[in-house]
Each structure stands twice: as C-alpha cells, then as structure tokens.
1. Please state which of the structures P, Q yields -16000 when helix-only ellipticity at 222 nm (-39500 (n - 2.57) for each DSSP H run of 4 or more, over all residues; to 500) is computed from it.
2. To which of P, Q does the computed value 34, 27, 24 (Cα extents along the principal axes in Å) belong?
3. If we compute distance in nm of label points 7 Å out along Cα→Cβ at positions 42 and 58 for structures P, Q, which one ends up with the highest value?
4. If mean count of other Cβ atoms within 10 Å over residues 18-25 computes to 23.4, which of P, Q did it come from?
5. Out of P, Q, which structure matches 36 when relative contact order in percent (Cα under 8 Å, 6 or more apart) is calculated?
Structure P
Amino acid sequence: MIFTTAKGRSYDTDKDLSAPERHVLQKLFLWESMVSTVQEFRDRTQDALLKGWNRSGPVQGGAAFRAIVNDLESKVTRRLASETNAGEP
C-alpha cells in the first residue's frame with residue numbers, strides 16, 4: 001500500500017515498513033477514526049507499539065513509521081476540529 005502524507009511524501013508500506021510496523025499501523029488506521037481526543041490516539045499508538053505483533057513485544061518504529069503516525073495524528077486533530085466546528089451555530 002502506498003501512503004501519501006498531507007505534505008506529499010509517499011511511503012510504500014511493503015518496502016518502507018517492517019511487518020510488525022505494518023501490523024501496528026493497521027490498528028492505527030482504525031483508531032484514527034474512532035478516538036475522541038488526540039491524547040487517546042497517542043495512548044493507543046504507544047499501547048500498540050508496546051504490545052507488538054501478536055503480543056510479541058515492543059515494536060521500534062522507524063522514520064517512515066513515525067512520519068505516517070504523525071500524519072495520522074494530524075488527521076485526528078483536523079477531524080476533531082471539524083466535528084467541534086460543525087456543532088457550533
């Protein structure tokens with residue numbers, strides 16, 4: 001899968017991420033749309049990294065992984081802001 005950040009940087013998850021990083025990232029794609037705060041997303045990220053792939057232990061995210069997670073966190077921030085603004089008269 002090719003993931004392109006808001007800044008236009010593209011990552012090929014098959015080549016740029018390890019299998020454990022891809023596994024964690026799959027969880028984060030789900031959490032991106034479900035969390036109610038940015039801190040909750042950060043907590044979910046840390047929890048997933050600590051548990052690892054099938055609870056195999058900690059995953060050390062490389063530069064590509066961190067860039068993708070930072071982009072996902074920005075998406076969470078934008079989603080929450082738009083939800084907040086949508087509720088204003």
Structure Q
Amino acid sequence: MTQLLNHWVTAEDMVRSRTWREGYESFRLGQPPVFGTHGSKSLAYEYGRLAAAFLRGQDQHLVRVSTTRPINEHYVRQLADALTQLTGINELD
C-alpha cells in the first residue's frame with residue numbers, strides 16, 4: 001500500500017488503524033474533515049475519508065466501524081479491497 005518509516009503498510013493494516021477508522025467514520029457521519037491534526041498518521045485519516053467517499057460514490061452502504069475497538073475481519077477485507085481499488089495499488093513491490 002504505502003511505505004512508512006522504512007516498512008510497508010498493507011491496506012489491511014491501514015484499515016485496522018484507529019486513525020484510518022476515525023477518518024472513515026467522520027466521513028460516514030457527515031462531519032467536516034480535520035486534516036493536519038493526526039501528525040505522522042494524517043495519511044491514514046485522509047485515506048479513511050477517501051475510502052468512505054469512494055464507497056458512497058459506488059452506492060454502497062457505509063458500515064459503521066468502531067474507532068476504539070478492533071474491526072471485524074470481514075469488514076477489514078471488504079474495506080481494504082475498496083482502498084486498493086481507489087488507489088490503484090494492488091501489490092507492494
């Protein structure tokens with residue numbers, strides 16, 4: 001998916017991150033973006049919002065995800081698939 005501090009972050013890792021889920025949920029709830037307040041994790045927040053916008057644009061239901069508890073693995077795969085579709089990145093090479 002992307003490189004961060006000299007290691008690769010997969011789409012699944014990104015979706016599992018609290019910051020990604022905060023971005024996704026803020027878009028799902030119709031809240032205005034809060035860019036630039038997540039430090040080194042800002043990209044995850046922006047990808048979360050972008051994934052939610054992409055899914056809504058595809059007329060898909062935006063499932064509620066917790067920002068404090070682990071996300072169901074079924075939803076991790078589903079949301080990671082959407083993230084890879086919108087970025088066009090399928091491999092980590």
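1. Q
2. Computed on structure Q.
3. Biggest value here belongs to Q.
4. Computing mean count of other Cβ atoms within 10 Å over residues 18-25 on every structure in P, Q gives 23.4 only for Q.
5. Among P, Q, the structure yielding 36 for relative contact order in percent (Cα under 8 Å, 6 or more apart) is Q.
Rule-based calculations on the coordinates, nothing more; no lab input. What you see is a predicted model, and the numbers here were worked out from it, not measured in a lab. Cβ atoms are built from the backbone, for glycine too; each structure is taken alone.
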